[in-house]
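What follows are several structures.
Coordinate-derived values only; no laboratory data. Worth saying up front: this structure is predicted, and the values here are computed from it rather than measured. Cβ atoms are built from the backbone, for glycine too; each structure is taken alone.
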Structure P
Amino acid sequence: MAHGVRLTDTRRLVLGLILTSDRPSGAYDLLDRLQEWHRNAAPPTIYRALEFLSENGLIHRIERLSAFVACTHRLECGHGDACAHRAQFLICRSCNIITELDDPRIDVALATATGAVGFRLEQATIEIEGLCATCSAAQEDGVAP
């Protein structure tokens, strides 16, 4: 995280709620769960925590679902503020499970394509919608996932 910022108790709790969820979490779902520890938590509380966690690369907002997931890359890479991670997400349209990819070939392809037109790439989040392996197999077998 950037110098001078703090992971307060509320921010830590919100990050923990996101980390322990097996699905992307919406802001109001997180607020409901946060109120178990902080009864007077209000929407601004959760939105400030989400903004901080997002700005510091600890979570990603999945635009397609208007929800949040932990950044598995940033939590493990050790690069700190120098991390140039560009998120790539596979979103299952059936079960809403999210898988974060960390494929450097995609970063290279993006940098090459954008550089070819004189564009300097700074940040990119790719959301790919389809079926996960489990739902795809269930569909092929004619079984509902």
Structure Q
Amino acid sequence: MVQDAQQLIGLEFSDAKIDLMLPGLKNQRQDFEAIHKFPISNSVPPALLFNPLPVGFQFDRSPSKFKLTFPRKVALPGNPEDLAFYSIRELAPLIKSRKITSEKLTRLYLDRLKKYAPRLECIVTLMEDRALEQARRADASVPAYARRRGRW
């Protein structure tokens, strides 16, 4: 059957590969047969939506105040690569106090992407120029008075 199927869809497998496929294909066939033995009435609609919430679960919709706090004293690490593991809450005070610029952080992350992306296969298109342009704009948009007064 596998040989007939491969001819039908234009593939060609060696006998050794077919032997490797057979146990999995037999399992899939057994699963298919088991599903079709389960009686389901035509009145049961198909599952078009998956909702993982338990029946009757309600989200708390009451208004609540959100206040984001930042650590007071965050220092630049000795090794700039360690910045890649800082959280946003740790990076924000560094940018705000001008200990590092958005552009320098962006360059750090771009260098890491270039280094690790081939191994991780995690990038479709690296848009380096655009990222640097946006980082420069971000650096320019932090008003001087806000930095002096400790506000964004």
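For the reader, a short list of remarks on this structure follows.
- Source structure (of P, Q) for mean count of other Cβ atoms within 10 Å over residues 58-65, computed value 18.9: P
- Value -16500, calculated as helix-only ellipticity at 222 nm (-39500 (n - 2.57) for each DSSP H run of 4 or more, over all residues; to 500), assigned to which of P, Q: Q
- Origin of the derived value 1.18 (Cα Rg over 2.2 N^0.38 Å; candidates P, Q): P
- Taking relative contact order in percent (Cα under 8 Å, 6 or more apart) as the measure, the highest value among P, Q is held by P.
- Across the set P, Q, distance in nm of label points 7 Å out along Cα→Cβ at positions 98 and 114 reaches its highest value in structure Q.
- Structures P, Q, by FRET efficiency 1/(1 + (r/R0)^6) of positions 26 and 42 (r between Cβ atoms, R0 = 25 Å, to 0.05): label with the highest value: P
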